[in-house]
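What follows is a set of structures to go through.
Since every read-out is calculated from the coordinates, none of them should be taken as a lab result. Owing to the predicted nature of the structure, the values given are computational and were not obtained by experimental measurement. Cβ atoms are built from the backbone, for glycine too; each structure is taken alone.
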Structure I
Amino acid sequence: MTTLKYSRQREAIKDFLAGRKDHPTADTVYTNMRGQFPNISLGTVYRNLALLSEIGEIAKISTGEGAERFDGNPVDHYHFVCTGCHSVSDLEMPEIAHINILAGQNFDGEIKGHVAYFYGLCGDCARKQKASHAKKSKQDTIFQKIR
């Protein structure tokens, strides 16, 4: 196994992700790294994110909604994806390890793991939607009284 050459930029990217809970995109990582490394290129950020993900130092999150996100916590855990604002957040819950056994019961192969994302509205989007529905309901009531 070859040893990986140390890179200040790679280490800074890893540290940046470790201090975040919002699972930023590569563009967000790039924008933030420019303050510390003004000459860093977007390609360098993408290559380092791919390498860090490949060696298990970070996790790449592909939800099918927009750009890939990156998580500084590579330990298996679950994520919530907001269908309103497309934010990605960690869910604090125990791992459902037995799901691999259930999935493998009627499968002629070997299940080694799983990836699960939970979807819905985050707290902010749910409150905005509720307030919007309440406002519309009030407007509908006023309009009906005018008729």
Structure II
Amino acid sequence: MYKFESTKTLNSTQKEAIRLLWNSEYPINILHETIADTEQYLNKLTDQNHTFVYDDSGNIIAWSFDFIRDQERNFAIIVSSKHQKKGLGIELINQAKKNNSVLNGWVIISQSHKKQDSKPYKSPLEFYQKLGFQTLEEEKEIQGLRLVKIRFEE
């Protein structure tokens, strides 16, 4: 059974869990070497709402949060690959949708990148499209990664 916990503030254990999830699931191009790197990322964002998912042993296995960036409500979500395909991502997105009538995000669409474990990074764009997100025309490149903007509106 999974436990969901929401918070507006983070302790050091949660920040480290975010860093570890980030590094295990995102391409190596954007690793967070230290908690300070994770804090630097988070400190640029305002009005943060975090949700963590814990396994039976109390380990954080997924994280989502919504926040304000560029006067828009954005979100990010990471589910450990060991716990994907179990409905956790859908549940986290549905919770964010309940609390926000509009959600924006940036999704990596370039496919040639590797994760820390050397496995290929698979873009989650199709996952978000199945959940009602629209792909916008806005794209950008960050550290060699191509991203596209997505949006959900009620």
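Tell me which structure, out of I, II, gives 15.9 once Kirkwood radius over Cα pairs in Å is calculated.
Here the read-out was taken from II.
Quick check on the output: 11.9, 38 is Rg and Dmax of the Cα atoms in Å, for residues 47-102 alone, derived from one of I, II. Which one produced it?
Source structure for this number: II.
When helix-only ellipticity at 222 nm (-39500 (n - 2.57) for each DSSP H run of 4 or more, over all residues; to 500) is calculated, the result is -8000; to which of the structures I, II does this value belong?
Label of the source structure: II.
Matching task: 4.4 is the computed value of distance in nm of label points 7 Å out along Cα→Cβ at positions 55 and 71. Pick the structure from I, II.
II
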